[in-house]
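Each structure below is given as structure tokens.
Coordinate-derived values only; no laboratory data. None of the values given here were measured: they were computed from a predicted structure. Cβ atoms are built from the backbone, for glycine too; each structure is taken alone.
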Structure I
Amino acid sequence: MRDLLIDAIKEINEELEVKELEKVEDETPVFELLDSMAVLDLVLEIEDRLQQKYSRYIQIADDKTMDTIDTPFKTFKTLLTYVQGRVNG
């Protein structure tokens, strides 16, 4: 799952060229480094990759996604934990 998310972030970052996203670590502040359109692009990229991997649609966007305080996209680690929960849930 870690590699899937890192690859999705790298894909989105090809266009953005955010230096801090070139090397993603657990505490990388993903949400802080992306604008709202890039967050949406990342959500779609992750959902697409999950669908390819698991042969089913797994929704990761919900009301909390864009909440600046409680977003699961706050750091890479929180994003990883959130997506794993959605896949297993």
Structure II
Amino acid sequence: MADGFTIANFRDNPKLTVLLVNPGNSYQWVQIKSTVRWDKGGDFITKQVYRIWTKYTGQPGPYGLRDPKIDKKRVLFFCGIDRIATFGEA
């Protein structure tokens, strides 16, 4: 990939941090630190993408925004939450 990210990055260092910031007040945020427990690909992820596509668009699968000419592999990561930190009042 152009940005250098590969699934091997998570396998070598399975740490993930997500930071959500209130766009109206940057002093209100939530940080979630997690560990990638495992990933799954193949038919499982294809069915999951179809379920999500149907849920949000109301259209049956297959996923309508995928270009079949591009051989992209999809992977679903399952993460366990290690720590949650918050700042600011709700």
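Using mean count of other Cβ atoms within 10 Å over residues 6-13 as the calculated read-out, with 18.4 as its value, let me know the right label among I, II. Value 18.4 for mean count of other Cβ atoms within 10 Å over residues 6-13 corresponds to I out of I, II.
Source structure of the calculated read-out (mean count of other Cβ atoms within 10 Å over residues 22-29, 10.2) within I, II: II.
Given a value of 2, 15, 29, 29, 18, 6, 1 for P(r) over Cα pairs in 5 Å bins from 0, in percent, calculated from one of I, II, which structure does it belong to? Walk me through the numbers on the way to the answer.
On the way: I: 2, 15, 29, 29, 18, 6, 1; II: 3, 11, 15, 14, 16, 17, 15, 7, 2, 0.
Attributed to the structure labelled I.
Looking at structures I, II, which one was helix-only ellipticity at 222 nm (-39500 (n - 2.57) for each DSSP H run of 4 or more, over all residues; to 500) calculated from, given that it came out as -18000?
On the way: I: -18000; II: -7000.
Going through each structure in turn, the value belongs to I.
Matching task: 2.4 is the computed value of distance in nm of label points 7 Å out along Cα→Cβ at positions 14 and 30. Pick the structure from I, II.
On the way: I: 1.9; II: 2.4.
Clearly, the read-out refers to II.
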